[in-house]
Structure I
Amino acid sequence: MTHVSAASQHSYTVNLSILFSELPLLERPAAAAAAGFTAAELWWPFGENHTPSQAELDELRKAFTDAGVQLTGLNFLDDLSKGQRGTVSVPSQRERFRENIAVTVSLAESLGTKALNALYGNRVAGVDPAEQDELALENLTLAAQAAHSIGAILLVEALNRPESPDYPLVSAAAAVEVVDRVNAATGLGNAKFLCDLYHLSMNGEDLAAVIDTYADRFGHVQIADNPGRNEPGTGSLDFEDLFARLTAAGYGKAGGSAAGGRIGLEYRPAGGVSADSFEWLPRDLRAN
């Protein structure tokens, strides 16, 4: 696999909910550090438990601090293993999400995490979509305000229709529209678009056009190759071009992103062993 030379213009964070998942969660930060990374991100790491105990939170904090790895991104409540795609628009999850806001923000503050992702949630049979959208705006407004209190941004992500058919935000434009609504509601401007190039590619979007059109709204970028959702070089996406376009659009080490202009590695290792999946990214580029 060849190196992606344009990768040198960016800094990286490794998603420890999908990479190094062959290891127990608390061992993953150290494994990431051993592979050369100094920054990582997580989906909500406590499953259905929206208010984990102090001991559980302390264990997770210790795993990151002991490894010398910065937690740069964290999802609000979302048990992806159960098919959830977020909780902010789901009426039955209203109280659980709101109780989770304080827990997530407190954990983020203690680890210096500056980007919080709130997945929108699936459509619910028998519930008016407009009702779900109204609830989502209320919840995202609360989340954005809480994130702002610790100097963090709130991320809104588009997923892909083939893998998440009940998720309503399946285009860059749809996610950016929600971002704009939240910013209008709060007046804070800290809601941003999480641009996952794999999901957008699965939706058939023109990735170059997305970057050119919406780069000023990006709070974070995530990547995986397509097809397969594996590391760059295993599919058909031209990461040399995509990384260069991100740099040209001002997203990168010198970019103006509140999330630091990082690129999140959110892929499944093609060979099943995470440590073997980083050949495309020279070791000297993995540390922030």
Structure II
Amino acid sequence: MQEESMRAQSGQRPVFRFAPSPNGRMHLGHALSAILNYDMAAEAGGSFLLRIENIDLSRCTPEYEAAVYDDLAWLGLRWDDPVRRQSEHLDTYAAVLEELVDRDLVYPSFMTRGEVKAVVGDYEAAGGIWPRDPEGSPHYPDQDRRRSPAERKELLARGVRHAWRLDMEKAVAFVGRPLAWRETGKGTEHGVEADPSAWGDVVLSRSDAPSSYHLSVVVDDASQGITHVVRGMDLFHATSLHRLLQELLGLHEPVYHHHRLIKGEDGRKLSKSNGSTALSDLRQAGVSPAQIRRCIGL
């Protein structure tokens, strides 16, 4: 990314961020993203911030959070205080969701995963092609979206378990124009057309997660004044949805840079769930930060 591009945010000092979830040990893929953010912030004369995305309190632990700080310090990275911890801002996400509820842009959804699977399965068994999002998950059926206000009120009053979903059709109509984002992942800044409708009616909040990743990330980026979002290609398509939420909530649009992913011998991207080798294990084996940089191609 050229320095002129990185400074092109209405004269604002560039602000980058690294935002790990402390639900496991960081691996080489995290190292690539963290170091890229740090180096690009230094090149642009900007700030490097750290965000702890610990909204999933059932999986995120203080031990893994402490390991994040240890790994980043070992890599030689320093961040500006304060560190933003999502668990300390649940009221902010709740207020944003309530705004969308008041504007009738979200609705309560009551179908279980099993019920959704049955509807989709029956449709496809009959020869139909059910729409799926960029990650391959089926779009949510429209039964709950078509419920009357009285039906929704009655189900909510009974305490029926539910999630809050974005009404994609209404949201796109509210914005009323095509969306795009500025991308620098290929070396030069260019525009990318956004297609939020490809995601269907996404979840923004559910009973076991007061805010989805998609909602909290746009709120956090705005709250921290992030001007440049540098993250893996696995989130490239999600940017369409993030641009829609930014427009709905009147939030600023960062410049995006989606980088390559580090993959294992099996060709899959590294992940905590797949047991990818942790940075802490490499450190204990005598690998140096300089060797980590060479290993990830920096």
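Upon calculation of distance in nm of label points 7 Å out along Cα→Cβ at positions 42 and 130 from the atomic coordinates, which of the structures I, II produces 4.0?
Traced to structure I.
I, II: which one has mean count of other Cβ atoms within 10 Å over residues 50-57, as calculated, at 19.6?
The value was obtained from structure II.
If we compute mean count of other Cβ atoms within 10 Å over residues 154-161 for structures I, II, which one ends up with the highest value?
Checked I, II; max of mean count of other Cβ atoms within 10 Å over residues 154-161 sits with I.
Suppose you compute FRET efficiency 1/(1 + (r/R0)^6) of positions 162 and 194 (r between Cβ atoms, R0 = 25 Å, to 0.05) for every structure in I, II: which one lands on 0.35?
Comparing all candidates, it corresponds to II.
Thinking of I, II, which structure, once mean projected area of the Cα convex hull in nm² is computed, gives back 13.3? Intermediate values should be presented prior to the final figure.
Working: I: 13.3; II: 17.3.
It was calculated from structure I.
Read-outs: derived from the displayed coordinates by stated rules, not from any lab. Every value quoted in this text rests on a predicted model; they were computed, and no experiment measured them. Cβ atoms are built from the backbone, for glycine too; each structure is taken alone.
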